[in-house]
Structure formats: C-alpha cells, structure tokens
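**Student:** Have a look at these structures, which come just after this line.
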Structure I
Amino acid sequence: MADLAEIHELLESVRVTLNSSMNPDREQLDRFHNELDAEIRSANKRLRECDTLLADGHRSEAIQLAEQEPNLLELVSILDFPELPEWNDFVAELGLTVTPELQIDIATDLNGAYADDEPLERLMRRFRVHSLARAPLRSRIDLLRQIAKRDAGSSYWKDDLKSYEQARIRQIADESRDATTSRNSVELRRLSDEVHKKPWSVKPDRKVVERLDQAMVEVRQGESVARLSSVTAEFNDARLDGDAERARELGDTWEELAQKCNQKSEAFRDAKAAVAPLFRWLRDLDQEKEDERLFAAEIKKLQRALRSEQSSLDEIYRYYDAVDSIEGFEIPEAVQARYEARLIEIEKQRKMKQYMTIGGIGLGVIVLLVIVDMILF
C-alpha cells in the first residue's frame, strides 16, 4: 500500500495522461490503472471492515482501524478525485476493467463516528483525571454514566458502572445515617436527590431509601415551620398597614404551609401562638363587615316600616330595637328624626281616635236620654 504522497503522485500522472494529446504508452497506462485500482480496492476493504465494527457498536475500534497509516478518511478524500469517471471511461475504451466506485457512504458514517467519539474521548480523559485525583465516587459515577451512554456498544463501561454504583450505595448508607443523626438538611437533600434522580443501573438499598425519605419528610416539615415565621412577619406588616386583602392572602399561605408541618411539634405550636392575634384581627374585621351588612339591612327594614301607613307601633318599635341592638353603630340622624316624627304622628292619630270615640259615646248617651224622655213623658 502506497503512502499519501505516492498516491498524490499517481493521481497527478492520471490527470496528465487524460489531458495529453498523445497516445499513452500501453505499459505505463496499465501500471497507472492497476495501481489506482489496487488503492481504491484496498480503501474499500478498510471501509467495509470499519463498517462492520460500527454495526457491532465498536466505534472506538473502527476509529482505531481508520487511524492506521495512511489515514483512511484522508485516503478516501484523495482517491475521490473529480477525474475518476473520465478515467474509467478512458480505460474502458481500451478494454481494461473499470475501477470500482469508492464506498463514500461508509466514509460518511465513519466521519460521523469521529464526531461522536470526540466527546467520548473528552469524557474519558476527565474520568481518568477524576480517578487519579480520587474524586468522590458520585462524581466519577456521573462521568461513567455519560461514557456508558455514549459508548453503548461496549459492555466494559456498564460492568464498571455497576461496580462503582454498588460501592456508592454502601457509602450512601453510612452518609445518610450520619446526616440524619446530625440533622444536616443540606446533606440529606443532596443524598435524596442522588438516590431518586440519578439513573441507577443497580437498585439502591430499600432500607436506605426509606430512611432517607423519612428524614426528608422531617426536613421539609422543619423548613415549612421556618417559613411560617417569615409569613407571620409579612402578615403582621400587612396588619400594621391596614391592608386586609394582603393579610387574607398571607393567612391562606400560612394555613397551606401549616398542612405540611408536624403540628405536634413545639416549633409549630410556637408559630401558631405567634400568628393567633393576626387571625383574630382578621376575624374581627370579618365580623365588623358582617355587622355592617346586618346593620344596613335592619336600617332598610326600619325605613320601610316608617314609610308604611300600615305599620303598627309595635312593629316600628321592634325594627328600631333590632337596629339599636347592633353595637358599634349609630342610627343615622335622618332615620332617627323620621322615627321620632313617626312616633309623634302615631300618637296624634291615637289621641284623635280617642277623642272621636269619646265624642261618639257622649252623643249616643244624649240621643238615648232624649228617646227615654219622649217615652216617659
């Protein structure tokens, strides 16, 4: 097999032969043709071997084969010269066997494998550095997972990954126990994320996972209680500002957080005692609003009774007492004045009726006496 410089020289001779106006020497022509045919066939053979390796998932091995001298992709790019079709037509007219086409499609796949292999090589270099530096197992496992994913055809990385994960699971058991004992919420959260969010090929120990999950429940409950203090402070600021709408929103937030807390804990009981006056303030506001609504409704009833000629004195008294019994509100002056005027009016009507009744009785007595007198005398 010739080197790349010799192949360049061969192709230049082919071009000169094609461009020459003179008939080429037959022996020389045969030599050029045979050398070019051998090079193309040899390149195609290497391409097919690489294609087989790629099909079996052995990307790294295919690239290693292609890297042998002369570099296969460089060789293909040289042999794929523009004058090749013209050369084949030329030798065919002379009765020579046509040179086979280069298997460019395989070369294209091989070039893609190079592109895929570059990130893999970088990951492998990082993994070697991490290993030499004795980086934490979790960091090396993350790299191994990426390598195994990129080089999915190789079982070597998967076997290594299982071994590393088994060792890491044993570490997590010890680390989770220590973090639980020391109530290290940051470490517990990190371990929980590692157990639940990483793509393990070896299933983590169930007891370790359960212990972490329980610890995280307690961590989240503690965090919720801590947030209650912050919400209570905002709640109090809203009360001082007289912002009832904002206070109600914060009250809802407080109660939602409370559902996530351990309500039997001392911390929660302290938080509940701290916020109690604020909820009382909200309830007082709600009661005041309800009283306002009730007072307005009773005022309307009283006003309707005062306007109606059919209303009895007892009815008016009853409506007035209902209004007067609602504490914290004063009867409007206009309504009070109308009430008093209506009472005076009713009293006048009562006296007039009384006078008319007395007058009617007197007249009846007189008439009766006259009749008696007439009968007797």
Structure II
Amino acid sequence: MNFQPLRDFLDFYLPMLGIPGSDTVIYRNHEEIFRYQSGYDSLRYRTPVRDNALYHMYSITKVSTAVAATQLIERGEILITDPVYAYFPEYKDITVKKYRPDGGFDLLPAKRPMLIKHLLTMTAGLNYDLRSPSILRVREKTAGACPTLEVARALAGEPLDFEPGERYQYSLCLDVMGAIIELVSGVSLGQYLKENIFEPLGMTRTSFGMSEEKKAMLATQYEFDTLNKRAVEIPVTRNDFNFGFAYESGGAGLISCVDDQIILADALANGGVGKNGNRILSERGVGLMSANHLDREQLVSFDCGHNPGYGYGFGVRTNITEYTAGNLAPLGEFGWEGARLSYLSADPKNRIALFHAEHMGGLHSVVIPRLRNIVYGCLGG
C-alpha cells in the first residue's frame, strides 16, 4: 500500500479548492492503516487541524439512525411495512400536492399510507423545508424547545410533495424515523443511540446537544463562498437542522469525532461487529440496511451528483453498478456524507472503512469521487 497520492491530495488539492483542513482515517479488518491531518483548523490563527476535534456530523447522523431502525427490525419491534400512522396517528389523513398546469396545486388525500420503508429510503413525499409552518408553530408554542416527538407529529400537517413511494426525495424522513425510534424504545433518540450503538462500540464522544465543553472542542466551521471561491468562517455552534434546544435530529443533529465515526464505519464493514468485538447488527441486518431499496422509477430521481451507479438503502447510498463513471469502489460499498463534507464509507467485501472529516462543505461532487478513487488506488489489489 502506498498512501502518498492520498497525502498529496489532502495536502495540495483540497487547499487549492479553498478547503481549510481535513482529518482522514482508514481501517481494514479493525486495524488502522492510515491516519492523516492536513491543513488548518483555523485559517485566521493558522492553527493546525486537531486530531481530537469535534465536528457537526450533519447528515452522517442518518447512518446511526438507520442502524438503530435496523436494530428494531431485527428485534421485531417494527416492520418496514408498518404504516407511520400506527405510531403517529396524525399521519392517518395525510394530504398530497397535486400540481396544475398553471403551476399551482390542489391538496388531495393521499392514495396510500406512508410506511416505515418510505422514511428509511427517502420516498415518503416529505421535503427539507426547515422553515415550514408546522415547524415554526412548534418553535413558537414550545418557546424554542421543539421536542422531537412534537416536531414529528406536527410535520404530518404539511402536505406531501408526492404520493408515498412514488419517488426519491432527500428530506426530513430520517428525522421522523428518529422520532419513531424514540416512541418505540421509550427513551430519547440520543439515549437509545448511546445505549445500543455508541457505548457497545466504545464511541465515547458522540451525542446530541451543545455544551461549553463541546463548543471548545468543535473544529472551526466554514461555509463555501461560491462567488469568491473561498472559505468563510461561521459560528461553531451553528446547525440550521437543529430546530430547538430539545430537538434531537435523527437526520442531522449529532456531534462526533473522527475516532468515533471510524469505529462505526468499521463495524458496518465487518458484518456489524466492532473493533472491540461487540455486535450492533447481524450480518444480515447490515445487508438489509445497505441493500438498494429503490425500484427502477425511484432510482431515476436518486441523483446526488457524485453518486453515479449508486442506489439507496436505509439512510445510505450503496454501490450497485461496478465501475460506473470511473468509480473504483466495489459493489456493496456504502455510506453517506454530511453538509460540511465529512464522509463515511463502509466496504464489507474488503472490510475497509473510511472516515474523512471536514467542516466546510459545498464541494461534494468535486471531492468525494476523487477521494474514493484515490483511496482504492492506494490500497491496490
């Protein structure tokens, strides 16, 4: 294995794009085979990337939520064919937007129920409107708390963009799924994840919520200025997907670190067994979660730009077409990425796990396909 091309990519190509810094780690068969920090945590003070920094996971949170949901499937506590209204009666009488030729729309009763499967595969008809009337009403009613269950119930009042199961659309589906996990388990989503995933694997620094201690450990956060092609610093506490101080977003709310997320990726790459020998999923459970669950019509609407040849499982993209668009990852490689361009990958065929942390984002389609190919080029074989 020769990782010099990967180091060069991290040292030279990413800074050329305006990316301040990154931290990348690769495991094979539970063993670390590569770890490298490059660039700066703070451009302003020229401080290097810290190996113990915390990061907003944003949508990488979905991987943990999907693991939790798959655990409940394994235990017989939920079925993917269950209607969502079996858990939240508010979803019994959902409505769907029916667009007219003039661009307007009428609201009609949904022809079929929303199912657990639709939430896990982003085919429920929900959207990612973070300022929908329902969310704003809950925020006002609860003085900014936005309890997870209350937000999920309120979202049932928003009309769906299409019939459940009709197509794929990235949305708040995994947030609603997180609320169902909370309802079924009888504990908060964060507590469930801690007891059933994080503690068993030894992930000691992953959780929801903000504290002064966390704030001090967070990597400097940036957004990409597309006009001037540069990183612009933003508050480290900012996460627009957290609606309130009592909200635990199953789709985008976790704060974690590289050491923890590679442990999770490694467990998924090794049939559900962590480096410490503890099991969080059966091998069949990992297979269920990472299988493509989109039909041919739904796959047409699954387009993340940097994922040609991929399908979608439970909260993760999954490689279903070998070598499509020059992708060197093998069939079955799966994972997801966050809004600030952290990236998780699990490869069960070769038992390889990758986690790449950044805190800027905006360049997913440029960075991720290159990073993925360089890793497999370096690994050889």
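The numbers here are math on the coordinates, done by the rules we state, and not lab data. Keep in mind that what you see is a predicted model, and the values were worked out from it rather than measured. Cβ atoms are built from the backbone, for glycine too; each structure is taken alone.
**Student:** Upon calculation of distance in nm of label points 7 Å out along Cα→Cβ at positions 272 and 352 from the atomic coordinates, which of the structures I, II produces 6.7?
**Tutor:** Numbers: I: 6.7; II: 2.5.
The value was obtained from structure I.
**Student:** While we're looking at this one, here's another question. When semi-axes √(5λ) of the Cα gyration tensor in Å, for residues 48-127 alone is calculated, the result is 34, 12, 9; to which of the structures I, II does this value belong?
**Tutor:** Values: I: 34, 12, 9; II: 33, 22, 9.
Only one of I, II returns 34, 12, 9 for semi-axes √(5λ) of the Cα gyration tensor in Å, for residues 48-127 alone, namely I.
**Student:** Suppose P(r) over Cα pairs in 10 Å bins from 0, in percent works out to 4, 12, 10, 9, 9, 9, 8, 7, 7, 6, 5, 4, 3, 2, 2, 1, 1, 0, 0; of I, II, which structure was it derived from?
**Tutor:** Details: I: 4, 12, 10, 9, 9, 9, 8, 7, 7, 6, 5, 4, 3, 2, 2, 1, 1, 0, 0; II: 5, 24, 34, 26, 10, 1.
Value 4, 12, 10, 9, 9, 9, 8, 7, 7, 6, 5, 4, 3, 2, 2, 1, 1, 0, 0 for P(r) over Cα pairs in 10 Å bins from 0, in percent corresponds to I out of I, II.
**Student:** To which of I, II does the computed value -8000 (helix-only ellipticity at 222 nm (-39500 (n - 2.57) for each DSSP H run of 4 or more, over all residues; to 500)) belong? Could the numbers behind the result be given before it?
**Tutor:** Working: I: -28500; II: -8000.
Working through the options, I get structure II.
**Student:** To which of I, II does the computed value 9 (relative contact order in percent (Cα under 8 Å, 6 or more apart)) belong? Don't jump to the answer; show the numbers that get you there.
**Tutor:** On the way: I: 9; II: 23.
This value belongs to structure I.
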